[in-house]
Structure 1
Amino acid sequence: MNSTGPGQRVTLHSMAKQLGIGAFLGLLIGVGWWAAYDPRAYSLGMLAALHLVLGLIWGGVIAALKGPTYATPLGLVLGLVVAPAAVAPLHQAGLLGGSLGAVVDIAVVGVAVLAGLRWYAAAGLAPVLLGLGVFGVTSIPNSALPTAKHQDAFYVQGTAAIIGIDGGDWMVIDPLLAEGKMPHLQSLIDRGQHGVLWSAEPMASPVVWTTIFTGHTPKNHGLEDWHKSDSRSRKVPALWDIYDTHNRQSITINVPGSWPPSPLQKGQMLSGFPIPGMASGDTGHLAGLVLEPGEHEVTLAAPQVEAVALSNQLVDTLAREQVLPIDGYAPRWTVSEDNGAMRIEGQDLSAFTLAPGEHSPWVTLPYDDIRVKFVGLDTGVLVSPGFQSPVTPRHEYAVNIDGEVLDGEVPYVVEGIGWTAHRDERIAHVVPELLFETEERHLQAAEALLAGQTPAMFGYVFTATDRLQHPYWSLHHEEPYEGVWEPTPNIEGEDYVVEAYLRADEALGRLLKALPGNTTVFVVSDHGVSAEDPKHHKHLGESGHRPDGIWIAAGPNVPHHTERIDMQVADVVPTLLSCEGAPTAKDFDGQVVPICGEDVAFVDTYLGTAGGGGVIVDDSQEDQIKALGYMDE
């Protein structure tokens, strides 16, 4: 007959006690972390169960080691509350991230849990964790945007316009001019001046466009690379800020690097990418999604997560790596063949039957008023990325603009489908049309804002040229790709690059028609195009950058000359102000190129209060940049 002795009873009692403490504290911690997020990004059951299991495991370990009773609560609180909260600010400050960040997170949490075995270990580690948290918090950049200083000498007449052709290159433009196919660019050349606008590394669009619109180089304006590529990193005022502080109206549309927009008083702005999207982490699809016949759960959006007080970096990392599920919007849709066409139907969706190449209207879905459209394919249906509502956007991108201007049959989209979608040969022929639709919507918004208004400053960047040169340059300039890449049949013989430039010239004509006749116009590009840029994928038919961009200037004070003149990207704002009769700033990094004469007035600076600078783009911005092909996966 078996009997249980006093020592065994104590051991079982001790084990039960440790397991009970661990389970209770784990459950409590899981509920606490669930409550810390708004909206509830992680399910209560999942977080509670996860932490309950971790609590049980740790309680069992302590019981097996015959550790002290206090080791279970101390290890759980230190490791599952203090440690993940302590490393979170390091991620927010950009000091940790990626795979290395995940390793550090797990290591810190593990060490903190183990420190619960001994009071003195916990007492020694606690200040270290506190120090990590404080160091992270103090390292988080100040995201305040810069302000401009009022200068009494500032005086302008008429309108100054900077119209960008992203990636514009004389290598493409010159032959089209010779064929008479770019009449609006030709008209500016015939009455003004032009030349090569030289860029410099890093040739990331937001970085260079910020240089163009500020007159400062990246070292001083703050946007240094793709990781610091939105306006929260900008330390100096842009041209629209300068006009605004002098009580002059401005209209600025789609300038890369201008999100989040400046809090303008007189100005109107529709900021450009990189802007956070509906996706978060590795969820969502920014390059479109092809659904073949069958049933599908389509992840369109993740919740917009805001930590109320503390955030759990370990949970966030596991969710980003898709180890833990994150609540969001993932409707179930069914695709089926229907007499040579494709039918899509399902949750929150009216059924569409689409022949190959046929587009659906834009659809508004009930979750955050997401906007999405569908395109029929031979093999299924392309689902566009889910875009935020232009009327009630998740991330504000418009300043002093009525939402109705941005809504309609085609919604205003800050940044369209990622051009890396061309790598899927099933939709390579669809990407250009979707990008042109986005560009046309930008142009319509510009025309609507210019109707009945005469701004003192106008800025607009046509981005479709760059978006289509990167994936389809091999269709335009075949020689460098011979033996390396062959086009798929659905795009063979096409030249989307030329089409983009012709549309850019047409857009220029429409903008010039909407602008006052006395406008001083600078047409510029941020860089040129090259098949030999090692940072892009030649074997995929893609191109990269070269520093040779374009500039063309025309206006009342710009005399006509035919020879091409070199200019640096930082010279655009100083030169434009000089042509407008306004003083340039002595602290501009750029110089006045004397195309409007040698008489130049100066002020010391247009800088009022410097911006904080140094803000790292968030996960969904990074995903957008990757979908556009501008950062390595």
Structure 2
Amino acid sequence: MCGILGQVNRRNEVDQRVFKKMLATLAKRGPDQSGIFVNRNLALGHQRLSIIDLSPAGKQPMFNENKNLSIIFNGEVYNFKNLKERLKRNHCFVSKTDTEVILHNYEEIGQEIVKKIEGMFAFAIYDQSRQLIILARDYFGKKPLYYFLDEDTFCFASELKAITANPRIKAKLKIDQLSLLKYLFYGFIPSPKTIFDKVRKLEPATTLQFDIRKWKIVNKFRYWSLENVASETSLSEGEILAKSEFLLEEAVGKRLMSDVPLGILLSGGIDSSLVAYYLGRKTKNLNSFTVCYKNSAESDELMYAQQVARKIGMKSNFCFLEGHKVKENFLEITDYLDEPLTDAALTPLYYISKVAKKEITVALSGDGGDEIFCGYPKYQAQQYIEKFKYLGFLAKILEKFFAEQKELFKLFKGFELPFFERQYLFGTGSFLPEEVDKLWKINPVNLEQVFDEVYYYVQKFRQNDTVNKSSYLDCKIQLPDWYLVKADRATMASSLELRSPFLDKELAEFVFSLRGNQKIKNGKLKYISRKICEKYFGSKIAWRKKSGFGVPMGKWIKEDLKELFEEYLFVNNDFFNQEFIKEIFKRHLLGKDDYRYKLLRIFNFNYWYKNYYGN
């Protein structure tokens, strides 16, 4: 994994001193090598985490034979060896990297290269002859890419902090109020928006050209989408299970290429257990890493992870997050974030990544299994509401009786909301509209604006299947802009590369061709992956309640992080009503209600706001 940075000035030469400071903010993404190319008003920078070909030949920016093309690349291309075979006749390779394969493929077919490569990636190619910069991001958006454009400067980077490290750009940025509102409801800011009005995220499975002569973005297009997958209706359950298992094992196999030590982040849940099983079949003497909490009823996966590791023959590393480690790691990863993002699992994922980095440089995980195989209760909730929405009048009555039972209240509340709004109101920790009305100090909240990207994608989805539509929305919005950002930042802050076999293009296309009632069956979420898991680990692991990377955040707010929350929850700003914050904080401390996720959303914005505007 790496960090990339580029800047083009319309009139003036690039200030190399400033550019080096910008690149230095990405050092944790790539601590092994640093490279800069400057050509008057253009600069490209790269921080390298060496995974394939550890020699100096892999250093970036990388150039083609006649030096009229250069590339900076973040990620891995899993099919690069196959692509390379077709290029050997016409090109001279100086390294064994996948980066060079992308560059020479671009020489052959141009921007269409994005349709040929398979993996996780964000890259920039500078085509000097045509005065173009080509940006691209992978199918699911595993690797991030931000960009800024005004009349004077075009700048892009793996992380927002690299762009804002340029003082001239930073001075031009303002908080986007709609983005902040979206953050309160989502817990993250959906692409292409960011917390700043003039910075954008390149969407997943999207590529664009920046024409330096015309000074504008051209040829921006999305090159792949799950919405175009056709439904498969002819397969039996046995055939579905066999093909799913085959594709998942293939996906794990693709992700084993590495010239550095490799292991797995093992939660003991279904998804990481399956990845561990196929990993164990293909390689030996592996390390697994599991986060644990002493004396906590929440999400201690120790027993299940032990069983899985023992069966496969992996070495178990159990990492206990407690005491002073909680505040220390919470602050370290919160400091690393460059725009508000709320996920309680950030802290344990960052902590376990730091521990794992002492032994390995590449880790596999079960990320994406819930979105692809339908593991979230909201998929069932959406299915029930769509099926029984004619009972909305009854739900309105029941809503009043279950006001104190949050999950049931949300379910009944959902009957009065359109599909695209309740999709994310059902998400963990989301503020309800009436709560945001109390918190938000500015203009009235317009939910159609807040959820405009959800509405957009709902209209594009062609299947008439509620479960698949709900899962599709998560793959388009929640997965790339929340869970994959969490995974990217927590691991990159530790200089650890993370790979996600469940987010394999071929596997995802097949599973999305299946009906929703084949993935949620007999009232069981994630039916297919549970059936496969049962085959190897038995029913106790396969059919137990989902736990995931659960975190005792509610307890931490009352104890280990209490003073920190008291300091930052009440930061003065133009956006939040402090009386409402005081009320929910008090209720949480007294144990009258569980506001952990909502308090964390407020805290993370206030922490970012105070530190960003205080520097």
Structure 3
Amino acid sequence: MSFRKTKHYFIVFAAMMAINGYSQSTITFNVDGATTVIPKEIYGVLMERLGRQWSGQGAIFVGTNSTIENVNGMRKDVIDGFKECGVGAAEWPGGCAANGYNWSVNKKPSNDVGVDRFIQFCQLTGAEAVIAGKPTGGDAASNLAFCQYIVDSLKYPLKYFKVGNEVWGCGGNQKVDTYIPNYTANYNKMHDYFVANKISMVAGTDLIGNNAWLDKMVQTIGSQIDGVEVHDYLYFPGSYSSSNPTTAQYWDIVNRAYQKQIAPRDDEIIRILDQRDPQKRIKLIEDEWGDWLQNLGDGWMQQNTVMDALSAGEQLHVFMKIADRLQIACLAQGVSVIHSLININSSGVFVKTPTFYVFKMFKPHHVNNAKLVPVTASNIQTVNGGGSTMAAVTAFASVDSTGVVSVSFTNVDLTDTRKVNVTLTSSKPSYTIKSAEVVTGSAINSCNDFGVAEQVNIKPLEASNYSISGKTLSVTLPTKSIVMVRLEPPTSVRNGSIMKYGAESFIIKAGSHGTVSISSPVSSKTPVTISLYSADGRVLIDRATKTFSAGACIIGNHVSKGIYLVKITGADFDISKQVIVAK
């Protein structure tokens, strides 16, 4: 069996190794080797002026007099939702709408979003603004004035500006020999201002898969380019149902989302960039991606299902693995258009989609200075779906500034759970499970629809599905699921205090009659708080305050058998440890 490996992709694809005989997948993550910070902009959204995203019945902008709670006319539930799920970037006014948008007469319209409100939207949500400008050299002065208005008048520290959108098509049907001088005219006009204000200039390129343009452009004017636009959809708007996909369509989507389409295409682009720009200065800007399927009849809104959540999880795994080269990835789109995080109907009813909950669950991957944890070894089980053999499982790990390791998984298998053993190479002596969560549904078309209770959201993973011993995590992934397990190292200690020995300074064990006993050979001068939680840390069962000098603290009373989490906190520390109550 052939083996294919690149420095960009660490999880083994199905074709790499036939291991269906293995009882489980295995992955080794080198926590100590984590160096690349994961940009929050990988969790971006395209916020094009399209469909009902910004204006019209059921859009973000409802006006300042609306009965719907709003901030300067923009729905507060959308703003709060973007913050909740960790949206890190927002591109506007397009998409293709950018190529003809007259920003100068739309600074602060009373009946629309406009430049001022969009920048306010970014400030309120914490998303970095990505401005898409016009596509020709004749637009250079206007493009510069656009940026100057945002930076100088609105006092917003703009970081990203793109010269045109899909310049091979809606951006003027340009060829590379036409676009290079158009881009260069913008570069010459903007360069000094962009350098002074630390704004990155992004170039367009050809339709995905046609890389001769990219190669020639980077070879010719690579020194002028900070980023390169890539748009790569799973594109079936005329044939694949968004509300009731067939099993065959499901297998095609989840296969394309990882090994059949997204990863190989990005791999080829990065091969060209690495050849022309080995210092990795030019960043990949994947500012339109997602499942583009049949709409629900209004032109752009799709249903968003468990299938789309799995597809999003797989694609985010691809994007984060190349975080040393990829700077921005914008899901298309944010609200009520294509593969959205939020859908709003014409009556203004608001729902969070399954993909929203994947973004929220993956948020630890890009906060608290989280870094990509490289894979040093893996054996991944395969599954046969729709006549194709593919990886049953994808996985990714990050470690944040507190030492917490977050490991996310997808399992695309529709019939079988999949067990994964994860080994951490780490200088830490051991880890405990901080939380374990899952996003799934009863069927591939499970969704959150208007006016009914949510079917798909984040739920605790059953305690029987995971365990940890030292630095080895074992987790069983439910069928068609996305899972996140967060692992906590022992907390470091202050001299002379009970923290001197970290978590190891406490003896935690099951007591009699469904209780848990906590004792310590180290005396503490000040009380500590001891809390007993469910295994996922969500449900508080019992709590006590104790000064350790002699004796033990007993918490819990007739708790049932299972895995529990004990948290011990003081003024300057927070320790978590698992305990198993067997009877």
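We did not get these values from a lab; they are worked out from the coordinates using the rules stated. No experiment lies behind these values; they were computed from the predicted model shown. Cβ atoms are built from the backbone, for glycine too; each structure is taken alone.
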Origin of the value 26.6, where mean count of other Cβ atoms within 10 Å over residues 88-95 was derived from one of 1, 2, 3: 3
Which of 1, 2, 3 yields 2.4 [distance in nm of label points 7 Å out along Cα→Cβ at positions 24 and 560, calculated]: 3
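Ranked on volume of the Cα convex hull per residue in Å³, for residues 272-463 alone, which label among 1, 2, 3 comes first with the largest value? Write out the running numbers ahead of the final one.
Details: 1: 141; 2: 200; 3: 170.
Result for volume of the Cα convex hull per residue in Å³, for residues 272-463 alone over 1, 2, 3: largest is 2.
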